[in-house]
1. Computing distance in nm of label points 7 Å out along Cα→Cβ at positions 55 and 191 gives 1.7 for which of 1, 2?
2. Of the structures labelled 1, 2, one was used to calculate Cα Rg over 2.2 N^0.38 Å, for residues 79-270 alone, giving 1.15. Name it.
3. Out of 1, 2, which has the highest value for FRET efficiency 1/(1 + (r/R0)^6) of positions 175 and 231 (r between Cβ atoms, R0 = 25 Å, to 0.05)?
4. For distance in nm of label points 7 Å out along Cα→Cβ at positions 7 and 151, the calculated result is 3.9, so let me know which of 1, 2 that is.
5. Which structure, out of 1, 2, was mean count of other Cβ atoms within 10 Å over residues 119-126 derived from, given a value of 12.8?
Structure 1
Amino acid sequence: MKLLVTGGAGFIASNYIRHILSTYPDYHIINLDKLTYAGNLENLKDIETSDRYTFIKGDICDGELLRETEFDAIINFAAESHVDRSILDAQPFLQTNVMGTCSLLEIARQRGCTFLHVSTDEVYGSTTEGAFNEASPLLPNSPYAASKASSDLLVRSYVETHNLKAMITRCSNNYGPYQFPEKLIPLVIINALNRNPIPVYGDGMNVRDWIHVTDHCRAVDAVFHNGTTGGIYNIGSRNERQNIEIVNLILSIVAEKFHVEEKVLTNLISYVRDRKGHDRRYAIDPSRIEQEIGWKPDINFEDGIEKTIEWYISNKQWWQRILSGDYMTYYNTQYGERLKT
């Protein structure tokens, strides 16, 4: 099986590639990534020399490149994904998340191969009570969420129009190793370690359901192998937490590990003006994937957060290179000469 994983240098997809290579000895991964700011090939340093792994620098909108690449199935992780950036400029989100998905769907249609589209619970919008299921209406509130909802509808259209074997997963908030430092959990960890201010939007009471990236990767894998054509699967861990609760938990663990008074770290919290269109609460019902496919999360949140903090403490050089911008040179230094020959 030659599996095309798009956006493979990103947080979730790099963890997914590692999961696939360790689980299926007869799978070959082709990682197609444009290497925009959040694409970091250092995420995959440990497997980059594997004879079952190939990296291609390229854009999923490039139809010619897709036609020249051999693969048997597509897992589409490629996306512009940061809500704040979509508020500042929506255009890159439309280009990658909508037009890029369309390019991938078209090559999948031509080849008759399986297509799994990785989406987000943000397409459902915000709710004050209950939980969204797969039949809930799509009511996105940010340009990012709107672009993902648009790509979801494109996938559905190719299933209905072309009978494409395609599936959609919609996951809650991820955390774990290799997450880009602009996201909440790594931002809080790194700022706490550096004793820098920790910004919290609004009153900090916004609620998200958090899942460890390893559990998410297992779920995507389960849907790819066992999902039904046209199926949509919510992936969540029923672990709803307020943002400020997450912040305080991280600071408590960091304080304990470094024998620092917790107040020293909580004093770093700085409440800032709320994000435009900030959804108050996300909540999804993962019953379908649990009952139909038999997947359930394995990682307890408190254990997962502690291990994530330990990972960032042990991999200081990794995130320091991102903060300095040095990680952007890794492709040229590691792949430049190889590609020239």
Structure 2
Amino acid sequence: MPTASHKRILITGGAGFIGSAITRRLLQSMDCQILNLDKLTYAANISTLNQFRDNPLYQFIQADICDDKACRQAIEAFEPEAIIHAAAETHVDRSIAGAADFVQTNILGTFNLLEATREYWRRLKPLHRTSFRFLHVSTDEVYGSLGPTGAFTESTRFDPRSPYSASKASSDHLVMAWHHTHGLPVLLTHCSNNYGPFQFPEKLVPRMILCAVAEQPLPLYGDGSNVRDWLHVDDHAEAVLLVLRDGLIGQTYNIGDCNERTNLQVVRFICQALDQLRPRPAGDHTELITFVQDRPGHDLRYAIDASKIREELGWQASTDFESGLRETVEWYLKNPSWAVDTGRC
């Protein structure tokens, strides 16, 4: 577990799925002050951080990164030593139905944040300016789609296929441009598909769990053969904080755990876990699997080559996929009120 070298960290999107995991890890394990700046969109839930509500090291501001004035005021008032930028619109299906929010938040919001950060950073005293970091949390989807073999490396050419991945690729380019043009000390991470507690139910894992519990169909795109590389959100959070502490300025780090599974394999495992934990009177949960029309432009396969972060920073995931997924199923079964609050199948 990395220890904090930055004592004042501003995190955007800290009430979201990945952002809240990073925030919890910081507050549970590190002696540093945290400012969580989050718009609280439909996919964010501030209750994920209720245990820290009275923690003197934790502050929360409800604000939009697209609000230039709010970003500048938050940064100037808090005086961060590092910024972790995790705020984003993330759901591919929503980006296909309407891309405007993705362009606004992921591209223009990142631009606003970069400009506010640059203005703040250039006024810091030399020692603080040298130690400051801006870490941008991104996705492996910017790389496009793989065939049956190979894996994404940090040098893989960007080839986004959805409005979501295109907006994230754009934000990645902005971050690196601010580094090369203005000297802003940035770090960039690309992660594989995350799973774990507190994920909004529109995503595959929680959606399948909640649909199955509700005795509703489990909708799988196409024939379920699309492959994703799965990573527990807590392992992702630990990797991000290690990159923040020890990563080289201007570098990109891929974060993954070599857990390639087809969507159908993942859903079948969820069904098997539910058969044991909450059996159906009517039969096995796999009987609820329903194949539906495929998503437009559905990427065939993602796979992360995480050798750089493993060899240079000594990181590797600690969560076994099957155990982690079963624990995730158990968490959703034990927290039905949280699922109801955020939306169901």
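Any read-out appearing in this document is the output of simple, stated calculations on the displayed coordinates, not a laboratory observation. Since the structure is predicted, the reported quantities are computational estimates derived from the model, not experimental observations. Cβ atoms are built from the backbone, for glycine too; each structure is taken alone.
1. It was calculated from structure 2.
2. 1
3. Answer by largest value of FRET efficiency 1/(1 + (r/R0)^6) of positions 175 and 231 (r between Cβ atoms, R0 = 25 Å, to 0.05): 2.
4. It traces back to 2.
5. 2
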